[in-house]
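Take a look at these structures.
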Structure I
């Protein structure tokens, strides 16, 4: 090396060191032109994809392509000469580069393998945490009352989505992998609520994407609350929707600041989830406006393919992962509409209702910019029962919490229907929803009924118009049973159960709304084994069906 070149290199290093020590470093996404000369081959995916990821592609009839190939390591080495490559993305063929000084931008742009550079904001050096309204965190916390049921304080949010029959049949999410992308999972590793996960090695991975090497269990409690709606198990005090699922816990959110770099962290988290063979990604994060207002998003970008995070969510869905993401909490705010990545293509965007199924006004509204129905479905996000870091149940508000409820329900459907594709699962959730034939911009397709979705996936009609307007589950029964019904409007019905002599042993009335509903018939103590007749009186007439009680 000549003396002149040595001097240039020394000057370069000095300037870089001064820049890092005296200025506020900045994040940039560097998009690369190609993956040429890759040591990996598409026809040998086991060299760069896990067995579970490959199996997921095969089940969903998805071809492995160039987006699955790792980023060219030679290119990353060259970029490291200008700054520090923090992460890279194979899906978007890009690198997250931390630069001490923007003076190097032109030099980077001149590199033959660089396609473009995007500014993603300043690196946050502050240790002070601050809450931001567009982070879909709970807005209120109140002490919950005890509800005497096997679900305890989670009863109402469970009953609204009709999941109980599947739970009673033993479907609790076993062998299904759920990746949770959030701001941290404070104390989750020491809480009684999640003890069962650690005892059975149900945590596949827990990692901090924002700060490599940090402990995600020391960060924000928001992810802990989110996780509780799926995975917590406190016996008859509280239970999540899929407590036997396995989990990938990824901190992708920095609550101390708001810059688009967090979208890159989300992208990296989604790719990690894919590499771990996740069946589901659930994210209760929403991006709209930033600390640097020049970087703000706008409503015209809500097309699922413009912003980095929405492209990431859309790509994850295209890889066979079911993505559940929060609509956002701007229903009463100035932004009002869904955030990003809620506009993602083929993702399940979740809005919020109260415990009675009424639209929660905090929930961000649709539609997507290209006219797609958003949100897709809704669940309880106002007065949601959650677990705090002290294993106490409290109520919180936000689509942050309706979203993981649905993620856990999706896990139940995957376990019950292991051969079905992610598209079939997603479609069944939508088709089972209360407003499927009349969606709107507030509740989308409405409240899903997970039992009805399971019947749809199994090719069974929830209603048989030529015979009965309802289905009895199970029949024969031993203690309780359910009536699955799908009225097309609001109506009152009356149910009688009679023994063979005509004596009425049970009677009750119910108010129904438009859409699938599950009516639980509780255990009737005086019923002995034998045949009974269920009679249903509706505005359209009387219907009867024989039912059999047996041990």
Structure II
């Protein structure tokens, strides 16, 4: 998993800058308007109030180079005192606009199978370096100035990510959820390919077209770190992808300059400051720009989503009542799981008014920085700062996914995050954390399969079938085995998020979802006649818990029944989706 730069603590001099990092010029072969100059594009950016722009032509930097060549020729004529009045006006206009707008060098690379990737670079990066990068990405030399998307067999997506990053660029998956995007649903690739294309450590940002939409089906919600197979939270931004100066009509899907903009909270308007934010874990420092509307309240947006595996809310933080211990336990659990964000001073109920953290929020920030330093081992770098929601000051704590697990609270208490709950880790989970900390993470399911393969090779006996035709859901739990010792039943629980097996679970030691599964298996066993079947998969029970629908699902596996308890929407895929949609 990629290591991100730590988000910097918000300072009073930080301000929001409007950025459009996906703009084409006439150097792109598919540009849609004639007689448009670079000055026209810069003027339109100024008119739209842009602070940062990037020229990102298809597989070329010839547009940016042509503009710089024009400016240098005008400056040479100025030195020779040979400028005409019109040329002098053009040069002055270039200087005025480039002082008003930070213009970044960029390119939109077409990778294998047509996927588009943006590389954004410091304006001081030599143009020859970027042309050499394009050659390394297998753009033919005779195509460097063409600006076309069809340039033959180029480098694959993952190689492109790596080479652009190594060249010093910000790596952005262009229109990831749309045409030629790496996350577009329906592309003819397996799930593992899409996971690799969107979770790679060299990819910094996803550009999406639905950033303003709300609900569980948005791209940003999908990549928020709560999905089992997509544990790395991805920053999502938006850009115009403008192939023309202005939109042709209100209904046209072809946008103009600055018509889909991202705001970025920066200490200064510079490439380095922008890169620091886009590579950080502080996801509240980018937001969709809404002209003449109330800016996005990221705290309220998080509350609307509710607690999950990567975020939690605490109304109080005092020692009395154990509130502070609960916060430190959450921090420990996030570090041991996928990382996450805590909001202190707000109840989890999104309809309740924030309570805030009093008149000295900075004191609360310092308090928890000190608490984490003293109570979490090994050392865990967190980012704590003051945020505002509904004009009330609250504290936000950003916890990274730890690189040296297991992390312990007060030296001995090890917690993990399971969906929206923080629970004490059991033995097998601690073993997995230790393996991850040593770089040896192997799921217990994989270990079992390796043992079965070894048995098969020694005895010649056929390996048992591990997976039925339809893959199990991706959330919830399954009881894999039950054994009785000394009149006590011990359960082996399979975590459907990662396939790990946790042995020796008793009814007394089981956490909430495990206990539910055990109680259901003992007191309300599945009756196949009462299951609503769709071929070999079915719904046994549907319930609502903590404002979320959860399903108990059943699957025929040869002569056996497999029961998956507490499956949430994030775990539903393929045929399971068709099944629950009917329910």
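Each of I, II could give distance in nm of label points 7 Å out along Cα→Cβ at positions 343 and 527, but the derived value 4.4 comes from II. Kindly point out which one of I, II the value -7000 was derived from, the read-out being helix-only ellipticity at 222 nm (-39500 (n - 2.57) for each DSSP H run of 4 or more, over all residues; to 500). So the calculation was done on I. Among the shown structures I, II, from which was the value 1.19 of Cα Rg over 2.2 N^0.38 Å, for residues 223-326 alone calculated? Only structure I yields this read-out.
Cα extents along the principal axes in Å computed as 108, 50, 46: which structure among I, II? This value belongs to structure I.
Out of I, II, which one gives 2.3 for distance in nm of label points 7 Å out along Cα→Cβ at positions 47 and 175 as computed from the coordinates? Of the structures listed, the value fits II. For which of the structures I, II does the calculation of distance in nm of label points 7 Å out along Cα→Cβ at positions 239 and 431 return 2.8? Among I, II, the structure yielding 2.8 for distance in nm of label points 7 Å out along Cα→Cβ at positions 239 and 431 is I.
Read-outs throughout are calculated quantities, based only on the coordinates presented, and are distinct from any laboratory measurement. Computed from a predicted structure; not experimentally measured. Cβ atoms are built from the backbone, for glycine too; each structure is taken alone.
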